[in-house]
Structure P
Amino acid sequence: MAKLFSLFSKITDVLMAICLSGMAILVFGNVVLRYAFDSGITWSEEMSRFFFVWLTFLGAIGALKDNGHLGVDMFIKKLPLQAKRIAFTISNLIVLYVLWLVLDGSWKLTLVSTTAHAPATGLPMSLIYGIGIVMSVGMGIVVLHHLYIALFHKDRLHELMRTRESEEEIMLEALDTNHNQSVTGGNR
């Protein structure tokens, strides 16, 4: 299961890199063509928009797998371990339901927009709405993986529930740790 999740993670990262590099190449190339040669690629703006939308939704998957989304844990930190597991499971089941709603809506929009085409590229607009399907399935895989870890690997629950502190608090904590290490190291 860990190898499969690692492969999924690498595929997501590669797709994000392709979107970002494609967007940068198209925009930069179009700027150079406009200013240096007084011409341009007519479809580059539209294609860059497609890449940007895909990059944003794929980035949401990446942030979820890296626990990079915002969270408030003031209440959760005070709970005992079993209550944390229950709260984590309930919140992730709610997330799965919301992802189901996104999947359902994206599927319907994708089907409706198969006959509509983008004006400059001629690509079907279902490519824009289809990313909702990819995102909801991808995030669903991540949430199911997190639920599996929470339910069957009880010692790793703290990995899933870690939140990112503000940068100032991280720096103060690092300084405090370094100070404590130098004080205890000097007494030995």
Structure Q
Amino acid sequence: MTIIRHKDQRVAVLIDVQNMYHSAKNLYQSRVSFREILKTAVAGRKLIRAIGYVVTTESGEEKAFLEALQKAGIEIRSKELQIFPGGMKKADWDVGMAVNAIELSKSVDATILVTGDGDFVPLVEYLKGQGQQTEVIAFSKSASSKLKEACDDFVDLGKNPENYLIKATLKRPRIIKK
């Protein structure tokens, strides 16, 4: 399928925040610039919705991060981290993202998933079967090969990581002269 991108095309961008956070941390020891990823996803088209799916903690330490996402024009969908007896933790938005993608597909021409999670292959196949253009944006090194094959277009953030990462300020040890 030829990828169509034009200024009147309506798009929805659904961001698996945890997936992107961990990919950038593990691959580059850095943080993701969701503002830049959103610009790449929209690519001059009509943004109908941009939704970031996040997991929150009881401490609320992610408050500033969530505010930054909102300032970038990303709606927040959050759920609390579940901690089970025995210490096991669970935080998953896959079903919520899939349901929202299906709901939004009636109002947009293209659905853009910002994730490398292979669990979204059935969603991509469903959307394509409904005539929806599907695009995936992720770091290729940590993205499912089946997801990359299933979508109409894959944007590899790893080709130009400097455009999509926030440079961490490194604290250098102080040298004390005697």
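Laboratory data are not the source of any read-out in this text; all were calculated from the coordinates shown. These numbers were taken from a predicted model, which means no experiment stands behind them. Cβ atoms are built from the backbone, for glycine too; each structure is taken alone.
For helix-only ellipticity at 222 nm (-39500 (n - 2.57) for each DSSP H run of 4 or more, over all residues; to 500), the calculated result is -9000, so let me know which of P, Q that is.
On the way: P: -26500; Q: -9000.
Source structure: Q.
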Here distance in nm of label points 7 Å out along Cα→Cβ at positions 62 and 102 was calculated and came to 1.6; which of the structures P, Q was it taken from?
P
Ranked by relative contact order in percent (Cα under 8 Å, 6 or more apart), which of P, Q sits at the highest value?
Q
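With volume of the Cα convex hull per residue in Å³ as the yardstick, tell me which of P, Q scores highest. List each step's numbers first, then the result.
Numbers: P: 189; Q: 159.
Top value of volume of the Cα convex hull per residue in Å³ goes to structure P.
If Cα extents along the principal axes in Å, for residues 46-93 alone computes to 46, 20, 8, which of P, Q did it come from?
Values: P: 51, 19, 13; Q: 46, 20, 8.
Label of the source structure: Q.
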P, Q: which one has semi-axes √(5λ) of the Cα gyration tensor in Å, for residues 118-157 alone, as calculated, at 18, 10, 6?
Q
